[in-house]
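Enquirer: So, here come the structures, one by one.
The numbers here are math on the coordinates, done by the rules we state, and not lab data. Just so we're clear, the structure is a prediction, and the values are computed from it rather than from any experiment. Cβ atoms are built from the backbone, for glycine too; each structure is taken alone.
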Structure I
Amino acid sequence: MLLGLNAGFGLPIAHEFPVLTPLGLTVVRQDLRAHFTDQEIHDRVGEFAGTPVMPLFLLAGGHIDTPDHQHRIEPHEIASLGVRVVNAAVAAGLTGYWLEVGNEPDIAHPDYKERPADFAIAVQQTFDAVRAAGFAGPVVSGGISNLSRERLNYLERMLVQGLPADVIVGFHRYPRGLTPENPQDGFDSRDAEWQELARLANGRAVACTEVGHHTAPRKYKLWGFIPLKKRVTDAQVAEHTIFDLQFFKSRGCLLTAVYQLNDGPDNDNHLDRYGIRRQDGTLKPVADAIAGFTP
């Protein structure tokens, strides 16, 4: 299994490689947006040339929409972005990289959220375009946002449209409650979640492009019915992350990418407490745990 990290988010990332490689992180999931100029794409792609870090370029991530959030990025626009990335990689001499088409389509722009068939078209068109441009590497369908029954139903409706056999099925997995063992809604166990994902993949390879645990307050139910909030500790996040990495490794997942590199400023905002590094620049226990993990 390849071990990755979500980092960069469209900004320069090369200065972080000396921090990431001692942790055993060999893949960085980096955003490339449709509105980027050719120079911006060339710069972000070129950072990875000649380094030990392989990029997973996320094409048109976020909500698969325009910066003003008014319009979706059309399938042909994502395909065009993919070709621009392939051309930039050729120019930079970068040969080893992955492409992921879109991000969490099940909760993205309404046109993709409500029309999984449209997202299938985006994956198909991008796959065809990058193959025609000479890219022979892995192409991942944008990860669904979690492995609940509802999210997997979206995946099923997308996959039933038919995609090339070598498209890798992407998914994300975030915890429900306080422990990683808790299954998502609609399932009795983590194994049951996985079995449904495998059934839908139908022999395709799968890749987890986001998995993470935060230390902001989380909702849970005492005795199954009393709603409460509680934090998990940094030490628990480390344990839970290794649980997930081991779980996906043992089931043949091609890639697992932890979310994410940096904490943000708000201690109570879950989006600001997924980082493996604090705002003061110090690494958290989860970073040491990742360093000790054998993918």
Structure II
Amino acid sequence: MIFNETVIGDHPASDGYIVECRVRGSETAENSDGSDFFDSGSGRLKIEFPEFAITGLEFEGKNLLFEPTGSTPDEQFFDNIDILEANINLKAFFSGDLNGATGLAIQNIKNVDVYTGFDVNFQVDSLNHKNRISQFPVSLSSGEPFFLVNVVDTEITGADENPLVEENIFYKVIPTDYLTFGKESPSISGVMFSGFSDFTRINVDPFVITRSNGNDVLVGYDRSEPSEIFTGTNIVIDDSIPLDFYGTFKINTTEEITISGSGIPLVSSSADLTVDSENKITIPANNQSVEFEIDCLLNESDVRTGYAVEII
């Protein structure tokens, strides 16, 4: 069969086809024992295109900055926070049965095509690929639970050719083999993290440091420069953040700064700082350029006992 026409839609062979072969035995030549060189016969080759699909899609990007670190002390460290900068993962779950074997057909998948749009019901252009941003090669094994499809910032550029980082965009993926493609996945959206700036500016009141907003990573993860405070604020820190939290801060305002412990005690490591009856430490106004640190205190069992605040 030769398909030499443009067809819109499914591949013309997607329903499968059968190739039949017939061979007639030799009538003139014989083997030494008098038999024909080969016998007459026929055969049939059935070509099928097993159906496969992506049954689920999960987004991994900036949202990972806010995920809990774990339930036990040995899990509650910064190392257990996944930080993806200028890239995201699409966690794709595949399905496809063949000859009664569950998941066997997913081995036919050779690529995953990634498409983007700006609303949940965006249309995939699988004909001209105008909104396809990448074709990701895969090699799947039967029963493999999922596969991570990576997308980098240069693949999600807008009309001005700038990457659409820190913007919520939608994704769909379609699995393909060499001739056909499976059903498109449901759409999923998320934000790609652009990365950390050279230094952090604090200009809100209050400034809450908790695992659910990611501010613990912003001010306490591998920071070479102190976080700079540009307005009077109350820094509130709770017990959900990693046990190895350590943050340094520089005051760039003439206003008063306070530090509060939400559900966990504060300890002053400086003679001129005191903890009041409301578990609050106050750094008076007119202390511009003063730097201080907040450090997590642990006992021998790696249980958090409080936070130490010290002028440095």
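Enquirer: Compute Rg/Rh (Cα atoms, Kirkwood Rh), for residues 123-266 alone for each of I, II and report the one that scores greatest.
Expert: II
Enquirer: Consider the structures I, II: one of them gives 17 for relative contact order in percent (Cα under 8 Å, 6 or more apart) as calculated from the coordinates. Say which. Mind showing how you got there, number by number?
Expert: On the way: I: 17; II: 14.
So the calculation was done on I.
Enquirer: Here's something else I'd like to know. 0.25 is what came out when FRET efficiency 1/(1 + (r/R0)^6) of positions 131 and 187 (r between Cβ atoms, R0 = 30 Å, to 0.05) was calculated for one structure; which of I, II is it?
Expert: Working: I: 0.25; II: 1.00.
Going label by label, the one that fits is I.
Enquirer: Work out which structure the value -500 belongs to, where helix-only ellipticity at 222 nm (-39500 (n - 2.57) for each DSSP H run of 4 or more, over all residues; to 500) was derived from one of I, II. Write down the numbers at each step before the final one.
Expert: Values: I: -10000; II: -500.
This figure was derived from II.
Enquirer: Okay, moving on. Using the calculated result 113, 49, 29 for Cα extents along the principal axes in Å, pick out the matching structure from I, II. Don't jump to the answer; show the numbers that get you there.
Expert: Working: I: 55, 42, 38; II: 113, 49, 29.
Answer by label: II.
Enquirer: Comparing mean count of other Cβ atoms within 10 Å over residues 107-114 across I, II, which structure shows the greatest value?
Expert: Details: I: 17.6; II: 20.1.
Once mean count of other Cβ atoms within 10 Å over residues 107-114 is tallied for I, II, the winner is II.
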